Structure I
């Protein structure tokens, strides 16, 4: 095959029936007591060497560099790599379902025969139409890196963030699960014709999914509501009580 889409396990992949998966590979990020163990230059070079046995070109879709500095490492490894594959690295400014959806869309383009440049341009064009809000829970790794939650918690209020150009920006504060649900419902109401809805949560999240699913079904009949569990990488990053929503709403066909 010509093109590989390389991402990692900070991506969450909504179920899809397309053939895009055969073009996608995900590097596993290990977890230790401190949180995520990020790949180094040698890890990427080893992965590039393995992939170029099967692919001629590699498009690396990295999570937001403002949250995890993976894109820079991938780029340095690409510059140092002396192999045969052409490698392009993109900081997607996404994480979780947003990163997974981008990888699936890129894989679909690759399955249709698009070249590396065409797929890269498409990914960059889609990115502004992905919208995410997230309420981290527990004592996640990124608190220690960016001190976001620690500086925002006041009198028991939980901060909700929006992902804006790769940055986790303060969105609102909530005090109860009911208030959090109302915020997620209000977020959905901001859209008119979304192509994808992805609710994601840790295993200890206390929010009931059914009311949110019913809201989505009433607003957007026929649009599948994806209910995604955090994987071990995202749980280590954000915490097991985390909940969030990612919406793709772009002109034309944004389906997978």
Structure II
């Protein structure tokens, strides 16, 4: 099997930034690469920006597509095959010294447990800091990553969620482009609206409104890159009242203006 040390990937790195223990790389795949089993030395998170592949891990095989976030623990065996060309990823690799410096335990989440939207937005904001690349960028990147790790749930959190919380999030994800009232959510989940408002952050580390906006922006990231529709059309489809509100929330959530994100 192949060992990939710090900053090494099967594709070609277009450019990389080293933020003192956090390495961000743009990796491109233009032709067939090694398809055997391999592992990376460090924990890392990958955002597939373009293309994708089939991925096999120890106990499962799945399709990795554009817009998807993948999480790897250090030393985790996997293999990638049937890669689409061209493919492009943004990788955030976290060295052991980062965890040691801040006395943070290494995360043990897998890709199914990882909050896709939160991970994507953290990685995009980190990437945005790399593009800014001033004297404050390493500090900002560390702060973003520490915040992400501090609110990332443990593997068994979903099992501890009450049924109403699972019902509420299922409704929001199924009807992400609808403006559902708190009263309707309360009725469908058979729980008092005060319970939803008060207890939702306990299980999802954000308010109900923040959760809804994050889901909509996560959907918008795919629409922006995969369509030629106007921002106004996308804003309305994603449940925003107007384009200016959509642009403001998109920038706040991802670090990019929509038109700039489309060019990544």
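Coordinate-derived values only; no laboratory data. Just so you know, these numbers come straight off a predicted model, no measurement behind them. Cβ atoms are built from the backbone, for glycine too; each structure is taken alone.
When relative contact order in percent (Cα under 8 Å, 6 or more apart) is calculated for each of I, II, the greatest value falls to I.
For FRET efficiency 1/(1 + (r/R0)^6) of positions 7 and 175 (r between Cβ atoms, R0 = 41 Å, to 0.05), which structure out of I, II has the highest calculated value? Present the calculation step by step, with values, prior to reporting the outcome.
Numbers: I: 0.70; II: 0.45.
Structure I gives the largest value of FRET efficiency 1/(1 + (r/R0)^6) of positions 7 and 175 (r between Cβ atoms, R0 = 41 Å, to 0.05) among I, II.
Among the shown structures I, II, from which was the value -13000 of helix-only ellipticity at 222 nm (-39500 (n - 2.57) for each DSSP H run of 4 or more, over all residues; to 500) calculated? The correct label is II. Suppose FRET efficiency 1/(1 + (r/R0)^6) of positions 63 and 191 (r between Cβ atoms, R0 = 35 Å, to 0.05) works out to 0.45; of I, II, which structure was it derived from? Going through each structure in turn, the value belongs to II.
Kindly point out which one of I, II the value 31, 22, 14 was derived from, the read-out being semi-axes √(5λ) of the Cα gyration tensor in Å. Intermediate results must be reported in sequence, preceding the final value.
On the way: I: 31, 22, 14; II: 31, 22, 19.
For semi-axes √(5λ) of the Cα gyration tensor in Å, the value 31, 22, 14 is produced by structure I.
Which of the displayed structures (I, II) returns the greatest value of Cα Rg over 2.2 N^0.38 Å, for residues 39-166 alone on calculation? Max of Cα Rg over 2.2 N^0.38 Å, for residues 39-166 alone: I. Taking distance in nm of label points 7 Å out along Cα→Cβ at positions 31 and 135 as the criterion, the highest value among I, II goes to II.
Matching task: 2.1 is the computed value of distance in nm of label points 7 Å out along Cα→Cβ at positions 15 and 95. Pick the structure from I, II. Structure of origin is II.
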